[in-house]
Structure 1
């Protein structure tokens, strides 16, 4: 296990997890605001393999997000380099039935606290397409502050960052 919250567990990817999460990433509504859109099973397997490698190489990454009660995989969340650059971003993808329950905020807060505290990262960013108010609301609820508009993934995005005092992990 990497992190746990009141209702969630973020753990390392296990063999077969890519099969469990593939139906989530194949949903157009879930992936509507994810660069590149939906993933088929093959792409999911490749991306999960990349997420495993990131964790091994840098000591953090994106992890499967499971409900503590029952272990159901509901997406992923974690930290990674924004578009291969030097900025570290917090990101999350949750299956649609779990939206609106505060789970993304719960996961993001734990990830931010871990990144700023345990990992000692000085700053963490988050980006979202302007048409994704749910993701933007998560950033705000986590205490992140707006950096304005930026260009990532070939599009204009809103960008947020942790406050200099690390208050994002409130």
Structure 2
């Protein structure tokens, strides 16, 4: 386990998580449209993405969000190193399956990520990026106390993203 909050665990992935992540995230158009673009993933594409970009053995990278009470996989979250502002920073992010929207989980995992970055990574600042039309994520980012910095074009295929930061 990477860390826990009152209702959630952030833990490393296992191969058994791939099917549920496909169902919760990669096969839902409303979930992928602001994270990966407008195209849904086939199961094989999702499996390839997960195997190449998610965290199976480290504390950094995309990891599984698991609901404590039900042990259900509800999404992905994580922290990665980045240099969007021309210096080494950490980017935090989260993606929840649609059935788990509106329950305060994004705010809860975001608070956990900020504490993790401050206490375990000894980071000075954390960034969060979001598409300008992803109102739910932007509201959550602002609720977490992050401030708008600028809009950038990412090099990883996500397109234009608004960059928010919080000094720790």
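Please treat every number below as a calculation from the coordinates, not as lab data. Here the structure is a predicted model, which means the values were calculated and not measured. Cβ atoms are built from the backbone, for glycine too; each structure is taken alone.
I have 2.6 for distance in nm of label points 7 Å out along Cα→Cβ at positions 86 and 134, calculated from one of the structures 1, 2. Which structure is it?
Details: 1: 3.5; 2: 2.6.
Corresponding structure: 2.
For structures 1, 2, calculate distance in nm of label points 7 Å out along Cα→Cβ at positions 30 and 62 and state which one comes out highest. Provide the component values of the computation, followed by the final result.
Details: 1: 1.2; 2: 2.0.
Largest one: structure 2.
Of structures 1, 2, which gives -7000 when helix-only ellipticity at 222 nm (-39500 (n - 2.57) for each DSSP H run of 4 or more, over all residues; to 500) is computed from the coordinates? Kindly include the intermediate steps, with their values, before the conclusion.
On the way: 1: -9000; 2: -7000.
Label of the source structure: 2.
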